[in-house]
Structure I
Amino acid sequence: MKIYIETMGCQMNRLDSELVDGDLRRHGHEIVAGRTNADVVIYNTCSVRQQAENKVCSRLGADGQRKSDGKRLIVAVIGCMAQKEGQAMRTKFPQVDIVCAPSRIGELSDMIASAAAGEKVVALDPLRTENLSRYEGDKLVNQIELNRPVQSSAQAFVRVAMGCDFFCSYCIVPFVRGPQRSRRPEDIITETRRLLDGGVSEITLLGQTVNGYSWSDGGASVRFSDLLCTLSGLGMRRLRFVTSHPLDFGDDILEAMRDLPNVCPYIHCPAQSGSDAVLKRMNRKYTRAQYDELVARARDIVPDVVIAGDFIVGFPGETEKDHEASGELIRKSGYKNSFVFKYSPRPGTLAQKRMPDDVPMSVKRRRNNELLAVQEQVGLAHHRQRIGSRMEVLVEGPSPRSKKEDARARTPGNVQLVGRTRGDHIVVFEGSPSLAGQYAQIAIEDATSLTLFGRLA
């Protein structure tokens, strides 16, 4: 069958889609680039924000119309929205044939066969429980991770853990991804070795709270810093990890980042707010002072560290003083960039159940724009500090703008390329398309708040 996969949301979903892609190809299916000629459409969904769910609903509406017009089509919803909605997804959207939770993606090929035979399939994870053995789907996911085809790319994601145990009051992830489950180190090592043997040179470790990785067996225990040390020794050019929680960031991780030459000095560590009052209502379990101390430790132990953050504006009860504290935190932390989101209540979370959404949308928009403006100033200063330096870049390929712009100012045969530094800086420069997947030294000549510009050195 011809199958189209559309991915929404985080890096975890991107990895899940890559795994589904490889597994379905192994079962003889063809992955296509558009919905029009597909026999099966798969939406890998996100429930962290309402906007992402609205996008899925729009897609399903169009698919329902196609089915009404006589198109033979199997529609599958996988990911966080599938787990959150469960059986209700079939009631709301009768055009959906498959509802598949995140840890059940290893069964998708069988589900598609059942749907082709006229069955409706709903495959959900168990209710959240301390009995981790109930997450039987994890075993199949682990198998397709171990057997994944190596893509023609220098970069790859490797999952080290699934789920989350923090229960931030605004967040749906612990309910749709389940409790935190760390993978066996041996499996992570095997998968990483396979990717490196296939030509991958940059590995990014993934987890909902990646630095909370912990494995114990037979009295022996493996911390996240131990895992970094082991994987570093496999010989990749770059080793990254996202996303980190402030509470699990010990000096051992920072020292590994300092001492291991291939571990990139980049930390994405969401603060979410600069106000203690808001952090308490968010159930983040740390104070502003503790977050400031983490940033100070990181810069002391890893002098060239690059830090990025996340913020939520308009959380219930957020005052102008609270909002100003978030702006102050951005300035003090010197973030390379921050992702800023307007709060939207997520059904089933503590905030949605117990806290009125009392900040008007107009105020949320203003605060969102104000924090973005602060980050633009801070990000511009951060990037301008790199002007005049030479930086190693992993070339990803032609930039999105390259296809839209004419080439009058370029050397014949060259295009506008984009790549990333060890500190996750985006760098744009002119060069041959053949450089994609290679490392290049770039002399930095200009900067914006988000991007560095340079030339091949």
Structure II
Amino acid sequence: MKLEPIYSPNLPKDLKESKLISTYSDIREFPKIQMKMATGKYTGLVATVTFNFTHREYKGKVFKKIFIGPAQEVYKVAVRQSSKIGLNLERQFNIEWNRTQSNLLNEPSKNKSILNLGVYKKDSYGLYDITDPSVLLDQKIIESGLSLKDFANQSEVNETTLFRHLKGTFEISREVAIKYARTLGCDPAEILFNSLNIPVWGSTNTQDMRMVNKYSVYASEITATTKVSNVKVPREIYRPDIKAIIIDTPNSVYHGHTAFYYNSNAPIVFENQIVIVGTKSIKNFSDAEHRMRYFIGVYKKNKNGRTVDLHTIDTDNIDLSLIEPDIDTYSFDDFIDVEKSQKIIIDDIVPEFVAPVVALVNDPKINDKIKIDINKKFQTVHTKNRTEDFKSIQHFKDLKNAETTLEEIKKNAAIGAELIKQMELSKRDVQKNIDEAIQKIQDLEEPDITPEEAAN
């Protein structure tokens, strides 16, 4: 049964819904999304979405169109309402819906013993099983802008089958998911499984030191965010203990990057790795108070074996421009020392927590809209790029082989030259021996004979 909206106040009898004007179209007012875990009429994840409308004949009056009920049912009608208002609103609605849902499910439940996720999907496989494929498919089709008829035709799937998939009465097979994905320009997994989203707990500026209230905050120190946001975790690195921080440094190449790490403190060799470090070694400037502080940086163990230094990951943080070259004042070693000193974020600390960063991800780049168009041309693009990869690999193999052949030729030439030299030496020795033998023969004394003997 389709979820029917509630109007507050009720629409006048002479006012048709089609004549209402969305406040989003007028003043860019976004629909309000609320979610909660509930029992009673609706059990589980319950959502309320409120759209505000006006009408020219009722100036100053706002009509609220409210959808309330099970989250999945509310989503289906609310996202279609958003798409009717505008494509941009529909896209923003999906982002905000996923953010709101993720935030709620990652919060502790009422009894604090389990997350809402465990209450909502107690028999499921955690984050992997939040949203049904029917909802995921519906969302993708709306984003595509295709009518259901056109989508079915392009996917070479019967319309009746498509409707059953959207209602959730038929499971989407692997084969059909691939057909849908080809039309939508996405990974088939995006139709069968929801994305894995986790909260971003903190942010850092890798270049500037600042004060937050009375607390001193170093460059590359991580502070908790005041606004809860979520980030999509690449499936290849996801595990339940993964955590995320964001780098907020406008002048840095890392600005907007998310750093992922595992919340574990296993005995790993960290030297020269990018890590998240927790320490109580540093005092506040204002009151000399010790507190747990977290940093991102490159791990450098000191020779004493007890303390470590942390180097910046941001090379833009190193600035030697203030040092004017002067042969009489600064030596090359002085420049090296200054560079080394600027690399250090904090030094001589005792870590309480160390975890290696497993990925730095620029999310806007990997989720660029062009991805859809490229995926739709999968066969052509994939073939072209893999062919180019093969050619590049083969080219370097050929260069390497040519280099090896040249070295062999040079080596063989050297050996040949040495053989020729030895042959020349041997030839000279032989010739010398021959000359000496001839000379010996010539030097032999002739026998004494008489003229008569000679005549005979």
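Just so you know, all these numbers are worked out from the coordinates, no wet-lab data involved. Quick caveat, the model's predicted, so the values are computed rather than measured. Cβ atoms are built from the backbone, for glycine too; each structure is taken alone.
Worth pointing out:
- Here the criterion is distance in nm of label points 7 Å out along Cα→Cβ at positions 30 and 54, and among I, II the highest value is seen for I.
- Among I, II, structure where Cα extents along the principal axes in Å, for residues 214-373 alone as derived comes to 60, 40, 35: II
- Identity of the structure behind 211 (criterion: volume of the Cα convex hull per residue in Å³, for residues 86-357 alone, calculated), options I, II: II
- Percent of Cα pairs over 40 Å apart - highest-scoring structure of I, II: II
- Which of I, II yields 0.05 [FRET efficiency 1/(1 + (r/R0)^6) of positions 150 and 270 (r between Cβ atoms, R0 = 35 Å, to 0.05), calculated]: II
- At a computed 1.00 (FRET efficiency 1/(1 + (r/R0)^6) of positions 182 and 206 (r between Cβ atoms, R0 = 35 Å, to 0.05)), which of I, II: I
- Comparison of I, II - label where volume of the Cα convex hull per residue in Å³, for residues 70-117 alone is highest: I
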